[in-house]
Structure I
Amino acid sequence: MTFPTQYDTPQKTGWIEVIAGCMFSGKTEELIRRLRRAQIARQEVAIFKPKIDTRYSNDHIVSHSELKIPSTVVENPSEILAAAGTAQVVGIDEAQFFDMSLVEVADQLANAGKRVIIAGLDQDYRGKPFEPIPQLLAVAEYITKTLAICMVCGNPADKTQRTTEASERVLVGAKDSYEARCRRCFKPPHA
């Protein structure tokens with residue numbers, strides 16, 4: 001008996017793919033790679049990012065390694081539904097910056113026959129689940145967990161260590177505000 005893989009293409013249906021992991025693990029690079037492959041295949045692609053993410057560009061999704069692809073900035077997930085139009089593939093970066101309505105929007109897009117590819121942090125700087133990623137993982141057909149390299153010991157890392165004293169959950173920062181850490185080297189802040 002064979003089981004379907006990520007590379008089997010479902011026919012006449014949509015689906016959700018989630019790329020989750022810590023900072024510096026290549027989530028955005030993987031999202032861009034999949035979106036570029038869809039463009040090469042001449043599929044209509046719509047790409048979105050949250051308005052709050054202005055770190056590298058106002059109108060592109062940009063990875064830490066400086067790969068980039070044009071995107072539409074939206075304030076809330078309902079705008080994605082309206083703007084996706086006839087796109088066959090919908091890409092969404094930095095999903096942790098959206099509210100829980102993103103789960104319903106992703107479902108609606110997939111139910112309309114679209115391939116929905118979403119990237120985001122699955123844990124916040126405290127090591128706690130970062131909504132809406134856990135809920136998206138529950139409804140996704142395909143899940144990719146990316147790992148970084150621990151900046152302390154070099155082991156595989158799945159945690160994001162904040163290197164500043166800021167305590168707000170959402171802190172859009174540059175490379176110098178965070179480090180990738182493994183389970184052993186991660187030091188969660190005291191609550």
Structure II
Amino acid sequence: MSKLPPLDLAREALREHILLHSLKTGSFTLKSGKSSNWFLDSKQTACRSDGILLVSEVALAMLPPDIDAIGGLTMGADPVAFGIAAVAATRGRVLRSFSVRKESKDHGVIGRIAGALQPGDRVAIVEDTVTRGTSLFEAVEVVRAFGATPVFITVIVDRGGTCAAMATEAKIAYQPMLSAPDLGYAFGS
């Protein structure tokens with residue numbers, strides 16, 4: 001691992017939590033099929049009370065003030081979106097949260113959106129860890145089809161480095177909380 005770049009205090013605290021609880025080293029086969037000597041299980045940070053407070057601190061400093069709702073593709077986005085919305089509420093900021101189901105339901109609430117998303121909402125799409133961006137942009141398309149507008153994307157860790165270009169092409173602001181280089185690794189390694 002190379003020397004870690006300096007970060008602001010909130011992102012530094014989040015990085016330390018990720019390094020302690022979420023980063024695993026060894027030999028791994030990623031979802032993409034690629035081999036790697038490091039693996040991130042960011043849910044180990046997002047699903048701990050101290051971790052989600054750190055995630056929320058960083059995310060709320062980034063989120064545009066006109067966001068109405070926050071969510072993304074279940075399962076990776078759920079603890080992130082729900083945690084940020086809950087912490088935001090303690091600070092007087094109202095954010096509705098939602099999940100994008102992997103498949104449509106044909107009973108109860110029909111479709112792929114579960115939660116408090118409303119047509120016309122300005123939306124932040126979130127995820128825990130992203131490598132290729134597939135989950136993020138699947139969520140973007142479902143949210144658009146629902147009638148809401150994705151205007152911001154953030155992730156706890158951008159491992160792959162390809163999402164910024166994808167977001168630019170989709171005309172959506174993108175800012176990861178942390179990146180692979182912030183953890184001492186090259187993008188895509």
Structure III
Amino acid sequence: MKTQEYIDLFDPIIKEVNQEKPYDNADYRHYTKLNKSRQNRWLKKGELNEELKTALDSIDKPQKWILITEPWCGDAAHSVPFIVMAADYSDKIDLEIQLRDSEPHLINNYLTNGGKAIPKLVVRNEAEEDLFDWGPRPAECQTLFLKNKAANLSFEEQKTSLQQWYNNDNGVSIQSELASLIQGNSNK
């Protein structure tokens with residue numbers, strides 16, 4: 001699906017039109033509502049930095065970006081907007097969004113420590129060969145996530161901790177990591 005199709009998924013879920021799993025659970029509808037607000041905030045106020053723009057400008061051959069995500073995913077609310085902005089910036093990038101929990105279940109090929117962690121960005125060249133993948137969160141945030149998990153923080157404490165990290169980071173880390181990956185794969 002394209003970006004607008006993904007954005008349009010949020011409202012029916014929030015309005016309880018979609019009662020399919022996991023959205024038959026009120027918690028998932030609540031997460032989706034929060035994530036819509038967070039995602040919209042980044043889409044309105046987020047800006048690509050010069051480092052990422054320079055890397056995107058260096059792409060000289062078409063690329064297919066496949067973003068695996070779900071509306072309920074809190075990490076996605078902070079990362080998807082910057083991935084979308086990056087794809088929109090470059091005419092060499094074709095962005096496709098796939099839902100983790102729907103066919104074709106591409107996530108099964110890109111597990112993180114054996115789990116289906118999202119969001120996950122898969123970048124391919126014209127020959128459909130993987131150049132790189134990124135996700136489910138910036139490295140520093142992933143370290144914090146693992147630290148919080150090891151400390152047996154409650155789910156609410158973990159969510160609050162990660163939310164504070166994303167707010168303080170302002171999209172800098174994901175942009176830096178994407179820029180590095182793009183530059184490291186520019187000749188493939």
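Key figures for this structure:
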quantity: Which of I, II, III yields 38, 30, 24 [Cα extents along the principal axes in Å, for residues 62-149 alone, calculated]; calculated: I
quantity: Among I, II, III, structure where relative contact order in percent (Cα under 8 Å, 6 or more apart) as derived comes to 20; calculated: II
quantity: For helix-only ellipticity at 222 nm (-39500 (n - 2.57) for each DSSP H run of 4 or more, over all residues; to 500) computed as -6000, the structure of I, II, III it came from; calculated: I
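We did not get these values from a lab; they are worked out from the coordinates using the rules stated. Only a predicted model underlies this, so the values are computations on that prediction, with no experimental measurement involved.
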